[in-house]
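Below you'll find a set of structures to go through.
Derivation of every value follows stated rules applied to the coordinates shown; laboratory data play no part. Just so you know, these numbers come straight off a predicted model, no measurement behind them. Cβ atoms are built from the backbone, for glycine too; each structure is taken alone.
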Structure 1
Amino acid sequence: MDNIIKKIIKRDGRTVSFETAKIASAVYKAALEVGGRDRKLSEEIARKVVRLLNEYYTPSHIPLVEEIQDIIEKVLIENGNAATAKAYILYRDYRRRERHRRSERRSKEHSLPYKMILETLIWNIDHNCETTEKLNQRIRENSFPDLVKESDQVYDTSLLEAAQAIAKEKDELHLIIVAGPSSSGKSTTTAKLSANLNRLGIETVPLNLDHYFFDLEMHPRDEHGDYDFEQPVALDISLINEHLEQLIGGHTIQMPRYDFNQGKRFNDGEKISIKPGQVILLDTLHGLHEPMTRSVPDSAKFKIYIETIAQLRDSAGQWVRWADIRLLRRMVRDNEQRAYDPIKTVGHWHYVRRSELKHIIPFIHSVDFILNGSLPYELPYMKKHLFHYLPAIIESWEYDPARRDAFIRAERIYKLLSKIDQYDDESILPPDCLLREFIGGSVLKLH
């Protein structure tokens, strides 16, 4: 059988030749673990995998090695080889855990931006907002508007510094990446960074990767009917790289168009090209995932990472979790801008965390510039927008063991907000500030 798939993408981003014999060998090794010795059966399984690959993908698609392994599992199970499938799955999991341990050892030293953490803590101490009680005090003494202004100035200054760093390398750059975990502030950062770069004479062309999602039906659903679309493989990585290569080569591309209401992608998006001197600007969760932009040399990329590096202690003296701040932001945005119930956002968050811990956060050491997207003044506004939803969420999941993780998160952010004074006046928030990306009212063009 002729296989239309000629290449595959390995985990390290390298593209290598596809070999059916390697599938047969992997299946045979798994069979050996459970007493199987039928090489011909392993070869037949490999041929069935190839047939499915031919059905699923076009000749232009270069699948990831994980995609092929998923299909091997599917064929083994459907072919009645449950024991072999289990051995194969266990071996995959063993290799995954070994890779994770190696990755942890390599990145442990650099996985946290300690300098920025310290600088943020010192700034908060100097501005009397390093604890929830001191934050409340600023509200009670009517100095909260000053805190808003002071905090936004720090963020805007860091954006200017990022633009200046990019300007120093502009002659070699083709691609600027703004990456970071969910609700860290990438959209506002991208819009304001672009404006700063334009003022420095660098024209950017945005490429919205949200349009490169595969159809929703292609993603797995869990027992609650929820889709896991947080992984890098939810995006058409091959098409992204093809389009990046064409744009940099001076060609015009036609973007896909993703309809989030239908959960489907169409091929009738806008046409885009870049002129000499222009730079492509990407705002994406997975910009640090090497296969996402493998067609562009590292020397031609400038990578920015944004995270909510909050340094705030709660009433019990515990540090407020960065991920909890981002969860609150996403709950507000999903509810008020996307008509998505806050309980669904909390219930989906385990997918978000699993993906960012694996594909985003460990690679912070590989970037050229780090931005702090935390805002010392945001929790009083989060209380205004969210607090009244949380008791019902907690009550609905309190005795549901399948939702234990979500219940713990909901209870934790409820306890946090219960000790925060609410602040209602949003008129003091600038129309282009980062918080408006989540609560609404931004004058920036955000996608």
Structure 2
Amino acid sequence: MKKIKTLLIAALFSATLSFASDKPNFVIIFTDDQGYADLSCFGGKHVFTPNIDQMAEEGARLTSFYVAAPLCTPSRAALMTGCYPARIDMDVPSSITVKEINEKPFPVCLAGDGRGLNPKELTIAEVAQSAGYKTGMFGKWHLGDQPQFLPTRQGFEEFFGLPYSHDIHPKHPRNKIFKFPSLPLLEGETVIEMDPDANYLTRRITERAVDFIQRNKDENFFLYVAHPLPHGPLAASPEIKKEYASKMPKSVKKNMRLFSSAIYELDWSVGEILKALKEQGIDENTIVLFTSDNGPAKGSAKPLSGKKGKTLEGGQRVPTVIRWPKKIPAGSENDKVLTAMDVLPTFAKLAGAKLPEGLVIDGKDMLPTLVDGAESPHEYFFYAHWGVLEGVRWKSWKLRVIDGKEALYNLDEDVGEKKNVAADHPEIVQQLKAVMQDWEKEMEENVRPAGSVENPQPLTMVAE
């Protein structure tokens, strides 16, 4: 089945580049719940991230880079498909209703979930495969834990990691409500371990990523490194804690020390990946994108307002660094609106893959903006959460409409969303409200269904 699907996808594409050496390798490093200021190169004083800072000096800081949702699952679905979660029915992805919390389905995929990313959707990994790339994913998936939804059914030849967040296990603080099973660790589609030690997740994922680079140095490859941290429960390896003890900024408060250590280990991971690329002599033509899935739960989004789960800037504008020595000017800063949805169409163009006729996606080619300094490819960017559209950005203006209350901000002058100027600009409010109505209608009329499985079961180890 997997082979048939791969052949069908490949038939939809046509390569436009002649030699593998013309095509860049592509690495996405995607962290979890890391806020806008949770990097030293983005102003964070509570963290120390020398490797990512160096990556920024050799590449570019993207200071208006957005994810399509302020929560894990819908954000990751948008990254993989280039679509707003509402378009692919992943804005409220769970099939599980927890009545003690909310009558609605939960907004992220849970254990033994009957819903997930539809295998019919085109993913970045499938784009890469169609263009002859090796594909590997190491880390947290969170787009469905049933076999039909796993990374190996969505274009990844290799997978090592977790099907969802590492707090979805019996030690969850609200497990009396959720009744989560043990946390599975997978190799491909096989559960190889239950309840892995969170202290070593970053290290183990990094080792797999480095090994993938070493084995595929002579091939074009797409590598997706999706770290479960700094999502809680916070963790870091004893080795990193010991090394970091003398380097941790003195200003870090006691209750933030473990968080800062987790960030430092993520930075170590970036350093290991960059070092592996250089050692193999392939770093000049490898694009490395570092970003986060949404705003912080524990960290900082300063000077932005809001955090994880909010459509304020701090919930969806994330710290992002991109490095591509062959094309992107070193030490640059780009404040144009770009999104995680742009990754798929941009990569498709660079890989020499032509997207299927009729495929509707929301991402745009961001290459002209990254390389030539062109304007943002987006006229509008939409902020939605839990199936509800709450805002839109147009140029420097952002309108939020929640429970009928309108708030308009000029983000160039007020990035912290402190001063509501709706009363001073009624014409802009009306214009953007009409844009929001059109977007909602478009999504309702053109939604593609999520994947669905009857009688889903939590993943368990098969007895030998």
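Okay, here's what the table says:
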quantity: Entry that produces 22.1 once mean projected area of the Cα convex hull in nm² is calculated, selected from 1, 2; calculated: 2
quantity: Read-out helix-only ellipticity at 222 nm (-39500 (n - 2.57) for each DSSP H run of 4 or more, over all residues; to 500), computed value -8000, structure in 1, 2; calculated: 2
quantity: Structure responsible for 3.4, with distance in nm of label points 7 Å out along Cα→Cβ at positions 192 and 296 calculated and labels 1, 2 on offer; calculated: 2
quantity: Structure with the greatest value (metric FRET efficiency 1/(1 + (r/R0)^6) of positions 168 and 384 (r between Cβ atoms, R0 = 30 Å, to 0.05), set 1, 2); calculated: 2
quantity: Comparison of 1, 2 - label where relative contact order in percent (Cα under 8 Å, 6 or more apart) is highest; calculated: 2
quantity: Given 16.4 for mean count of other Cβ atoms within 10 Å over residues 152-159, calculated: source structure among 1, 2; calculated: 1
